[in-house]
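S.K.: What follows is a set of structures to go through.
Every number in this text was worked out from the coordinates using simple rules, so none of it is lab data. Predicted, not measured: the structure shown is a model, and the values here were computed from it. Cβ atoms are built from the backbone, for glycine too; each structure is taken alone.
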Structure 1
Amino acid sequence: MALRYAGTCSVCHVALPAKTKAYWCRDTHTVICLACHAGSPQELPKSPVLATELDRGTAGRSAQAEFERRRHKREERIDAKFGRLAGVVKFLSDDPQSTKAWASGAAGEMRIAKELADRLGTSAVLLSDRMVPRTKGNIDHIAVAASGVWVIDAKHYTGKVEHRDRGGWLRTDWRLYVDGRDKTKLVDALDWQIAALEKVLSGEEVPIHAALCFVGAGWGLFSKPFQQAGVWVTWVAKLADMILAPGPLDEDAVQAIATKLARVLPPK
């Protein structure tokens, strides 16, 4: 590629002005000049990310699998009950909302992953659909950047997102509302995911942030991301801005942390 910014070859350390053609190592955020890249593999820089390909996961895969499992079970019940008329029953009926919600959730996870990947580029590592050992749950997305580690819960909802104070004169009681309904419990559900990351990164000085990211929902004209019980409630564009904010982690730390998280919390 033609370099957008000036850089230095990570092998021979020659200066590479902007617009110079070179190879960009996306995982390590380093460049290699054409001459060094044409050399033998032993001459290339060693990196844990290059040596072992980082499995970033597939957004929405486990949610889509659960949707298909539920649909298949429903069709089996219809086949057993209606026999030769099963095809007609399937055509005239629809999956229950509890089943369709899994398909909607998978679509939301995929959309958020794509938009985040486009906005973050190579400035962050995005891991999707991560399994937490000894639990049945999963973490939709984890982003690792200079700003720290972000645990992201994707929500595909319609309706307006609001931050309402339901307290009285002498106290405040802030709550999350979506489409006029109290959805504060969505924030509470992030507690165990945050705890899982804290356990994996125990002993390391790494900022951990949590975000509830809505796709498909509406926001007021002057709306801004807000925090509910320490969790950011936001949409993709604003979330990307927060992830890309300056922070204490350098490129080596980002890669090391992402590699560790990808190993301990594998794709589901």
Structure 2
Amino acid sequence: MPSPGASFFEVITEATNYFVENGFDSVERLEFWIKAIRDAAQRTMTPNYVLEQELNKTLTAAYRAQIERGGILRQHSGVSRFALQKVAPKLRLELDRRIMASAALIKLNRQQTIEDTLRRFSGWATSIPAGGTDVAKRREIKDDIRKPLASLPFKTRRVLIDQGHKFTANLNNILAEEAGAIALIWHSHWREAGYHYRPDHKKRDMRVYLIRDSWAQKDGFVKANDNGYYDQITSVGEEVSCRCYAQYLYSLRSLPTNMLTGKGKTELVRVRIAA
């Protein structure tokens, strides 16, 4: 019988010892231990409000660096700080949206972790015959049951990092749409030592993708090359742990020649002469 306030490890130890010594003797006893483990797991976890504070702090810091201090403009050559400030209210809404979505994801991961722990325990406990067993390796059993909860801090940190990348990617996407980007260059971190890049993302590195329905396309100045349109592939930061980023292009002169139509080439010459 676990004492009130017993740690998760203590409860797992007692529960394991009980079934090693007694086996699966009743559904009621199994349910008792499942509830005890669930309660102990919830006591052990970092409180939700602490995680939400950390999440708010992480994403707000990213917003300030990108928007308030103008870091985002490094990926939007030609876009002025004044133009950025005009879009700022919309970007602020993205911050609020991302905080809410990330908090929901972290909460869901915590719930799934507890359920995974209980499934492991229940699966093992119900396999022990009534009367118990003399061959059970208690330390290995406890370690296996505790594995999901032990990995939760790492998973939570990974969610925070991944949501930060997704947030930054969405800020860039909103600014690009509002400022009239016509294409983008995909950048992958595949050269970075230890980075587990996706092979298809490596292939996209430095490729230029046309943004569909841009002003340049509507005016008949551009056409898709073999790379196609950006909306035909997953976007930067969309897939789990993707750290790729985009450099947005706003002028005809920044595009590869094979992306310009005849009309676009004529317009480019006209602009150069006028300049």
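S.K.: Taking 11.9 as the value of mean count of other Cβ atoms within 10 Å over residues 194-201 derived from one of the structures shown (1, 2), identify that structure.
M.R.: Source structure for this number: 2.
S.K.: Another question, then. Given a value of -11000 for helix-only ellipticity at 222 nm (-39500 (n - 2.57) for each DSSP H run of 4 or more, over all residues; to 500), calculated from one of 1, 2, which structure does it belong to?
M.R.: On the way: 1: -11000; 2: -19500.
Only one of 1, 2 returns -11000 for helix-only ellipticity at 222 nm (-39500 (n - 2.57) for each DSSP H run of 4 or more, over all residues; to 500), namely 1.
S.K.: Computing Cα Rg over 2.2 N^0.38 Å, for residues 90-217 alone for each of 1, 2, which one ends up highest?
M.R.: Largest value of Cα Rg over 2.2 N^0.38 Å, for residues 90-217 alone: 2.
S.K.: Here's another thing I want to ask about it. One of 1, 2 was used to compute distance in nm of label points 7 Å out along Cα→Cβ at positions 162 and 186, and the result was 1.5. Which label is that?
M.R.: Answer for the origin of the read-out: 1.
S.K.: Follow-up question, since we're still on this one. Matching task: 20.2 is the computed value of mean count of other Cβ atoms within 10 Å over residues 178-185. Pick the structure from 1, 2.
M.R.: This figure was derived from 2.
S.K.: Out of 1, 2, choose the structure whose coordinates give volume of the Cα convex hull per residue in Å³ equal to 209 when calculated.
M.R.: The value was obtained from structure 1.
S.K.: Quick one: FRET efficiency 1/(1 + (r/R0)^6) of positions 106 and 130 (r between Cβ atoms, R0 = 25 Å, to 0.05) came out at 0.05 when computed from one of 1, 2, so which one is it?
M.R.: Considering all the candidates, the number was obtained from 2.
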